[in-house]
Structure P
Amino acid sequence: MVSGLGVERFLHEVLPFWALRASAVALIVFGIMTFLMAAWRYRKISDNLHGPDIGRLPPWLLVLLSSILAAAAMGALTGVWFR
């Protein structure tokens, strides 16, 4: 997400507008997908983590945090798109 915002902020003099917008949007969408896939992967893998010495994060908490991060990234995407 931050890399998409960085592209938008620091490369505006180097890249044409369409390339700048496409790069920023692609990087932010990749960030959104990464947040959502992290929650999905943890839910699938946490069932296989058995053992008293392995602390587990409640799956609902990770889904909540990933959703908040994805919503923040959507806000950044909206800001980049309607700039």
Structure Q
Amino acid sequence: MTHRTTFALDRETAARLKRLARRWQVSQAEVVRRAVAQAETHPAPSSDPAAMLQELHASGEGLEPEVASAYLDEVRQARRLCRV
């Protein structure tokens, strides 16, 4: 069953919608359906820095310990130079 909906888009968003429809060779409605499905299944990451850090830790991703240590050494050295 189809539900017709009308909404207003700014010029740039309308142009993006048309470009995607051409690229994917589908209707503009199909582009919107795909975008809505994607947004629902892949929610935007939290904008809360603490929550983002918790998500990063939980994912197991991040810097390798050696790379992190080298980075921290660089930061410490840069801070020392700024204090002088």
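Only the coordinates and a few stated rules stand behind these numbers; no lab work does. Everything quoted here is computed from the prediction, not taken from an experiment. Cβ atoms are built from the backbone, for glycine too; each structure is taken alone.
Values computed for the structure shown
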| item | result |
| --- | --- |
| Comparison of P, Q - label where volume of the Cα convex hull per residue in Å³ is highest | Q |
| Answer label among P, Q for the case where Cα Rg over 2.2 N^0.38 Å, for residues 18-65 alone, calculated from the coordinates, equals 1.73 | Q |
| With helix-only ellipticity at 222 nm (-39500 (n - 2.57) for each DSSP H run of 4 or more, over all residues; to 500) derived as -25500, matching label from P, Q | P |
| Test item: distance in nm of label points 7 Å out along Cα→Cβ at positions 26 and 58 calculated as 2.9, pick one of P, Q | Q |
| Distance in nm of label points 7 Å out along Cα→Cβ at positions 34 and 74 - highest-scoring structure of P, Q | Q |
| At a computed 0.15 (FRET efficiency 1/(1 + (r/R0)^6) of positions 10 and 42 (r between Cβ atoms, R0 = 25 Å, to 0.05)), which of P, Q | P |
